[in-house]
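Just so it is clear, none of the values below were taken in a lab; they were calculated from the coordinates. As the structure is a computational prediction, the values presented were derived from the model and not from experiment. Cβ atoms are built from the backbone, for glycine too; each structure is taken alone.
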Structure I
Amino acid sequence: MNLKKLIKIAITAALYAAATMAIAPLSYGAIQFRFSEVMTLLAYIDPIYIPGLVLGCALSNIYSPLGLIDVLVGTTATLISVYMISKTKSLFIATLWPTINCVFVGAELYFVLHQPFWISTLYVCLGEFVVVTCIGYPLFRLLVKKKRCT
């Protein structure tokens, strides 16, 4: 791995973690709008961003009220999401992976906080869908189009 790739990974991790922790009340819990999740679509552009996104998620989940379990479960869900995003040909379909993987966070909230599984899952899915699909899709469509033009 060269220095340029290492710097991309470090900056991605730092930005994801900082963006998540900056709005901490909205980033954790049953109803979450983790605006840093829009960054998961970077994996669609280049898989080099995957380690930074996963590391950024792990770092930000250290500060989660759920503690270590959120580091394990949330980071695993992010790893699966960004991997699937990197393998998906359609940008729109790629935006749906974080929403689909909300089932992991819903299960975590069910087992740790004893919240209703389906309601918790739906709330987390709603947040992911709004951030990644409704905001991220148009944004990354422009980025991908601009990248093709250059």
Structure II
Amino acid sequence: MAKTIYIFNGPNLNLLGTREPEIYGTTTLADIEAMCLKHAEKHGLSVSFHQSNDEGALVELIQKARSSGMGVIINAGAYTHTSVAILDAILALEIPVVEVHLSNLFKREEFRHHSFITPAAQGLICGLGAQGYVMAIDYLSQS
């Protein structure tokens, strides 16, 4: 049975492809999921891909990964900048975490420059679009 990477996506990421394409591009979340599944398979890994607009649901999913995942990729969307609950759930993990963002947070509004997740993650990939997820899979495949 393949080892599983959990990929979590936060609020409004279900609107990718149509929401602010000048910032996020035209790739949909379904496109990203398909790309991740295909790329993980090359490493002999499986992917459990999730999106929620609900902070509590994301916390519960992160907790589930604690017992059955080999790594986590998280794009928490706006919760990146606000959620201590997601930070605490990540701190409880005993597996590596990579934070991913499609846009470059540091070229955006000042409030987006702070991430509650970054201090708990092994790394941050931002500004490289959907390719950031693939890079995170490559990193976790070597962990």
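Key figures for this structure:
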read-out: Mean count of other Cβ atoms within 10 Å over residues 57-64 derived as 20.8 - corresponding label from I, II; value: I
read-out: Mean count of other Cβ atoms within 10 Å over residues 33-40 derived as 16.8 - corresponding label from I, II; value: II
read-out: Parent structure of the calculated result -22000, given that helix-only ellipticity at 222 nm (-39500 (n - 2.57) for each DSSP H run of 4 or more, over all residues; to 500) is the read-out and I, II the choices; value: I
read-out: Value 23.6, calculated as mean count of other Cβ atoms within 10 Å over residues 49-56, assigned to which of I, II; value: I
read-out: Read-out log10 I(q)/I(0) by the Debye sum over Cα atoms at q = 0.14, 0.16, 0.17, 0.26 Å⁻¹, for residues 25-96 alone, computed value -0.41, -0.53, -0.60, -1.17, structure in I, II; value: I
